[in-house]
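Peer 1: These are the structures, in structure tokens.
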Structure 1
């Protein structure tokens, strides 16, 4: 399973709370991902407010932990995240990143703060 997390409205958060606060939040998200996702094999920040990750196993194995992460971010920082998942992909490359971004785009077009699994 490969996923892409995009923090919704992160630019506004940075302008409202400072870039230093935003950077601390990004570090916190990465730490939470390392703790919450079963068999996390890879995580990397892409751009300003995106994280790409790879886990052993399927989305169903990690779905509860992703939902908990979404809930914690909303409770702690008042932020939501949109997540795109490619359940059957094994490698991270330009094609998978484009597919993941398309998944996240679908989430954002349908209200944000959701997970789209392809």
Structure 2
């Protein structure tokens, strides 16, 4: 059975790593943090490049460099929340299982003591 301690978070994304990758590779560097974000970044960069003849890409690049800390923060927060919810779900399942085990043991004890002689005597 899986326990709450078995749930491990994915590796925390590095702010410095993200910054360097976005600086060097632009939209492709943003893949390190989030594929959907990288796709949006790429579409915006291409759109701006087409409209400005390529010069606006530098501005887009700088904006995304400034947005890199927010990207990392959101991604790491989402991962912490995913792990927290998974642990809560496992604990809830363990509690249900413990309750079922207790009820089962109570029924066995009642049968052994002669309190239950017929299946119709069992209250559900």
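FYI, it's all coordinate maths here, none of it is from the lab. Please read all numbers here as calculations on a predicted model, not as lab measurements. Cβ atoms are built from the backbone, for glycine too; each structure is taken alone.
Peer 1: Quick one: P(r) over Cα pairs in 5 Å bins from 0, in percent came out at 2, 12, 24, 26, 21, 10, 4, 1 when computed from one of 1, 2, so which one is it?
Peer 2: Source structure: 1.
Peer 1: Ranked by FRET efficiency 1/(1 + (r/R0)^6) of positions 54 and 78 (r between Cβ atoms, R0 = 35 Å, to 0.05), which of 1, 2 sits at the highest value?
Peer 2: That would be structure 1.
Peer 1: Let me ask something else. Given a computed value of -17000 for helix-only ellipticity at 222 nm (-39500 (n - 2.57) for each DSSP H run of 4 or more, over all residues; to 500), which structure among 1, 2 does it belong to?
Peer 2: It must be structure 1, since only it matches.
Peer 1: Between 1, 2, which one scores greatest on distance in nm of label points 7 Å out along Cα→Cβ at positions 70 and 110?
Peer 2: 2
Peer 1: Relative contact order in percent (Cα under 8 Å, 6 or more apart) computed as 29: which structure among 1, 2?
Peer 2: Corresponding structure: 2.
Peer 1: Then there is this: Kindly point out which one of 1, 2 the value 70, 19, 6 was derived from, the read-out being Cα extents along the principal axes in Å, for residues 46-101 alone.
Peer 2: Only one of 1, 2 returns 70, 19, 6 for Cα extents along the principal axes in Å, for residues 46-101 alone, namely 2.
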